[in-house]
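Below are structures written as structure tokens.
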Structure I
Amino acid sequence: MFEVETVFLATITDALTDVLKNFGVHWQLLLIQSLNFLCVVGILYYFAFKPILKTMEERRSKIESGLRYAEEMRQQLVQSDEMIRERLVQAREEARQIVETAKQQAKDYAAQQKMEIEQLTEQMIASAKQNIADEKAKMLADLKDEVKVLVADVAAKVLAKELSVEERTRYLKGAGLQL
């Protein structure tokens, strides 16, 4: 069995050698070109691919860092929005309380003003009543004085003579008036 395989391998090797000779391929040259290719690949890997891969890795890490930063900023923005909403709710509540307080103060002020106006009105009415009473007393006093003079004049005319002060006083006392 090994003979068959050996013959088969020899046949393939001869056929391969004939094909390679027909195409002008030389083993030594192929080996040198292969080594040359491997050297070029190694040099390219070390001087080109490795720095390019390093630069790509740096960019990838920068992009990931930027994405993490953007996500953090988005979360902070969401938190800021929530804080703003909470503050707006608080501000609305404070504004409502201020308006309620202002309404209550306005009601209190209106009630106080009404009370002051009522007191002022009562004072004015009392003052007017006092003025009327004073005027009435003054008018009555003036009227009494006029009546005295009229009684004295009537008595003088009735008696047809000029009365002295003593006579006038006596007539007035008799009429129930004082001079």
Structure II
Amino acid sequence: MSASKREELVQKALDSFYRGGFHAIGMDRLAKETGVSKTAIYKHFRSKDDLILATLRLRDEQFRNRLMRRIEALADDPRDRLLAIFNALGEWFAEPGFRSCMFIKASSEFQTRGEPIHTMSAEHKHLLARYFEELALAAGATDPGNLARQLLVIKEGAIVLAHLHEPSQVASDAKALAQVAIEAAIQN
């Protein structure tokens, strides 16, 4: 399997896992949904967990790049970019294929801390918090790390509730709550 075929397999597996979950999608179903035989899958991935890790790496890259690009496109001012986080999330929530966060799903299916899949999920959230902290620092927050953690909590709660309830209302509520946190953290 060439590198491009491997990348195609990882993307197709990502789509299958995102729709159906990690434990619910067995290797037979994955082979059927991706159009790649189990033998070919196992030539490139020693285990299903290795394939899951590859899909999570790809999802992390795709999600963070997309989120950052949208935030930058939606706002120029550093403070406005903090609120744009929630505009970008609202756009994601409105997509027909929205099914919550792949990393929330992964960490709930692989619950043992220190387990590679759980660790990778936690690292994704850590990288987002670090990005939020950079935005908070640029916006003049007195404690950028604290504001970043608060925005991450709001974001994560919004993702879960958007999956369970009316996404547009959740995005609006999350943005309003973020506004309160931002105003408290940035004194003009």
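Derivation of every value follows stated rules applied to the coordinates shown; laboratory data play no part. Just so it is clear, the model here is predicted, and its values are computed rather than measured. Cβ atoms are built from the backbone, for glycine too; each structure is taken alone.
Out of I, II, which structure matches 13.4 when mean count of other Cβ atoms within 10 Å over residues 90-97 is calculated? Kindly include the intermediate steps, with their values, before the conclusion.
Values: I: 10.0; II: 13.4.
Structure of origin is II.
A value of 10.0 was computed for mean count of other Cβ atoms within 10 Å over residues 82-89; which of I, II is the source structure?
This value belongs to structure I.
Which of the displayed structures (I, II) returns the greatest value of mean count of other Cβ atoms within 10 Å over residues 34-41 on calculation?
Top value of mean count of other Cβ atoms within 10 Å over residues 34-41, among I, II, belongs to structure II.
From I, II, which structure was FRET efficiency 1/(1 + (r/R0)^6) of positions 42 and 146 (r between Cβ atoms, R0 = 41 Å, to 0.05) = 0.35 calculated on?
On the way: I: 0.00; II: 0.35.
Working through the options, I get structure II.
0.95 is what came out when Rg/Rh (Cα atoms, Kirkwood Rh), for residues 10-65 alone was calculated for one structure; which of I, II is it?
On the way: I: 1.41; II: 0.95.
Computing Rg/Rh (Cα atoms, Kirkwood Rh), for residues 10-65 alone on every structure in I, II gives 0.95 only for II.
Computing FRET efficiency 1/(1 + (r/R0)^6) of positions 58 and 98 (r between Cβ atoms, R0 = 41 Å, to 0.05) for each of I, II, which one ends up highest?
Once FRET efficiency 1/(1 + (r/R0)^6) of positions 58 and 98 (r between Cβ atoms, R0 = 41 Å, to 0.05) is worked out for each structure, II has the highest.
Supply the structure label, taken from I, II, corresponding to helix-only ellipticity at 222 nm (-39500 (n - 2.57) for each DSSP H run of 4 or more, over all residues; to 500) with the calculated value -33500.
Matching structure: I.
For FRET efficiency 1/(1 + (r/R0)^6) of positions 114 and 170 (r between Cβ atoms, R0 = 30 Å, to 0.05), which of I, II scores largest?
II
Compare volume of the Cα convex hull per residue in Å³ across structures I, II and report the one with the greatest value.
When volume of the Cα convex hull per residue in Å³ is calculated for I, II, structure I comes out on top.
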